[in-house]
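Alright, structures below, take your time with them.
Since every read-out is calculated from the coordinates, none of them should be taken as a lab result. What you see is a predicted model, and the numbers here were worked out from it, not measured in a lab. Cβ atoms are built from the backbone, for glycine too; each structure is taken alone.
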Structure P
Amino acid sequence: MTAAEPISLWDRTAEERDVEAPLDTGRVVDVAIVGGGFTGLSTALHCAEKGLSAHVIEAERLGHGGSGRNVGLVNAAAWLPPAQVRAALGGTYGPRFVERFSAAPAYVFSLIERHQMRCEARREGTIHAAHAPSGFRDLQSRHAEWQRLGEPVDLLGPAEVAAMTGSPAFHGGLWDHRAGTINPMGYVRGLARAALAAGAKISTGVRATKIARDGDHWRVDTDRGAITARNVVLGTNAYTDRLWPGLTGGYTRIGYFQLATEPLGAQADAILPGGQGLWDTGTIMRSLRKDAGGRLVIGSMGRMIGTAQAGLSRRWAARQMRAMFPDLGPVDFVEGWDGDIAMTPDHLPRIHVLAPGVYTAIGYNGRGITTGTVFGQAMADLLTDMDPSELPLPVSSPVRVATAPVMERLYALAFAANQAMRSL
């Protein structure tokens, strides 16, 4: 493959080496995995560790989709508060989902430690910051639930959040000690290195074009040849194409953009001094974090409009920085990018059995790091005879969201309008 421009700050600064390899079609494998992001590589790693032969094919470079464009917040649980998760999934799966995804950050960090992944991992937690009094009331309710469940989540008042963030703009917050931050592309490449060491195969620059039954096996046709496998896992989430008919209709795709400053050094010492990442309670959410090089990275829902140096998104980011950190002074933005998020109507992910031996996990609702990792482990368990009833949520078939195409356009317009309004 030819050298490509970095897709994000994380791509450019990741310490882990990229993986580039041609397609090897010489054998039948236990599982062919389409997609070289968190889900696909976690599936490959866990399958290989269980003694299965696994082969990942990625149309671009590893992490090219949402994984390499992620914010890098390793958050626990789902967007929904625990009570809503239990109500949606019922008395068996609801508590199990909350428990397993509460522990998901710890599992991610255990993999990072076990395989010595160089991905700027920090376990100081994340801050869910109240953008308004209404947001703080929601956080109070969430805090009460987490306290009842015995989870290490602290409710913070405005003064405490101001001290932890360096900003007087928030009305309180939740400090989730389970969570943390990483360089997401470093984690992608770390998963790939671990999967290769365990015996998995990875091929990049190989686009899957068709999946068809071939006797007792499945054949995955690509633009570079074909792979024969006993099972197939699609790990493409928001970057799913028409490879499996009807799969893209089960979620609404929205954009998320980010801009990174130059390294700010002592100028930003008072901003997030403890190393936590931040996301707020706004309907159109914002995120903020600092990387290992001292760059501030700010983002929100929508597309990158313009460049890091000029355009609407750059003006939005500059205005947000002035509002949150009035003493910071002007900063230069040097990189900007966006990615896709797959949102489901109930804000919960899905595990689909598309046909006997063909699986996908999809609809991560912005929680790709933990969800992709946990579901990769779950896929390996399914392929080694785990009872599907032991999964974190029930297996289902794809259901078309009829409003998805319209909602995608409406969301795009609303997010662009929000950038314009908040750039003034």
Structure Q
Amino acid sequence: MDKIRVVGGAELNGTIPISGAKNAALPLMIASLLTEETLTLDNVPRLADVALLKRILSNHGVDQSVDGKRLGQNGLAGETLHLTAGNIVDTTAPYELVSKMRASFWVIGPLLARMREAKVSLPGGCAIGTRPVDFFIQALRDLGADIDIDAGYVVARAPKGLIGNRVVFPKVTVGATHVTLMAAALARGETVIENAAREPEIVDLAACLVKMGARISGAGTSTIHVDGVERLSGARHAVVADRIEAGTYAMAVAMTGGDVLLEGATEDILGTPIRVLTDVGAEITPTNAGIRIRRNGAGISAVDVTTEPFPGFPTDLQAQLMALVSKARGTSHIRETIFENRFMHVQELARLGADIHLDGQVATITGVDKLKGAQVMATDLRASVSLVIAGLAAEGETFINRVYHLDRGFERIEDKLGACGATIERIAG
């Protein structure tokens, strides 16, 4: 099993190209099930989750092709993926595939909308919380679907097609907003989605669906209107830049010092993390090419942060921020409100010398003067990269085990950091 070796102490200087967002690419790929024509996606990140979703879509009969690398193309540029669901041969998404990645459950929306039936295994994914599918099921029932749970599968039917309706989520949910948006695009009549997620990835999916012929307004607000159409066509769409990757590398620079251009990142997708990074002591400068981040070595300041749905501070950057403030002057507090089990990285950061105390969903981090390299273990996707950030500032060598978690969401992280001066390498297991 592969591991990552990091030797701390080097500043980061240079340019890091920000990949397409995994959390946007996955629903966009699933949207290909809504049309018999070809959906072409540019800037698709090369990640383990993307590769797995390709397998799942193939199981449904989606033809796929990837453009070859062009002369002079950046080796870290995303790929162009062509998806054609001309004939859906199977409306069942089996346990052995869906259990490996919970986002694959989202195929239930497009399959039900287009084929009027779907049988999808209850999902798996990271062990960071229960994340039930109740909201998905209720939303599809609101659109007229008959749904049963049978032997670990959600069996959904809409023999006469889905019908537009008012869908109100009890709490903000990104996944169910994605699924409802896709299903409503082919429903008869108008659907109003209230308390909808506002993430940039929702806006990106809506933009792609509009290119395909959907009638959608309000994406990016808490109320989305969808006027259903009979059919959708093919389109071409570029995946939005990954705000979580951009925020992660920004925190790495704030941790180590240095000066890095996050190529392709924008202020509007980052939002609240820019303010938090400024409070920590980083200098953030938007440019035509991306966002430039610097820290001049004056030290890291403590902060108090609560994770919230967009535009609040994202739970997917909580572990990275915790690593960063482990060397801050003073005491920081991080309150996790999204997932109940998202502090599994605390014990691993403690192995590097971090001083962290947990009280329920609140972590109190007392900054230390130095961290020391050690053997640590990744417990989930975002936790794994927090250990990389800590290792970049630790004395000596840090070895991060179980990096398959890292490969699910960060494209060639060792190459991107290495190009900016970090001593980091992948060791084959």
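One of P, Q was used to compute FRET efficiency 1/(1 + (r/R0)^6) of positions 64 and 288 (r between Cβ atoms, R0 = 41 Å, to 0.05), and the result was 0.75. Which label is that?
Details: P: 0.95; Q: 0.75.
Only structure Q yields this read-out.
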#### Entry: At a computed 7.3 (distance in nm of label points 7 Å out along Cα→Cβ at positions 168 and 216), which of P, Q
P
#### Entry: Comparison of P, Q - label where FRET efficiency 1/(1 + (r/R0)^6) of positions 136 and 408 (r between Cβ atoms, R0 = 30 Å, to 0.05) is highest
Q
#### Entry: Value 3.5, calculated as distance in nm of label points 7 Å out along Cα→Cβ at positions 24 and 152, assigned to which of P, Q
Q
## Note on the structure
Value 0.96, calculated as Rg/Rh (Cα atoms, Kirkwood Rh), for residues 208-247 alone from one of P, Q, is from structure P
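So log10 I(q)/I(0) by the Debye sum over Cα atoms at q = 0.13, 0.18, 0.21 Å⁻¹, for residues 176-327 alone, computed for just one structure, reads -0.86, -1.17, -1.36; which one of P, Q is that?
P
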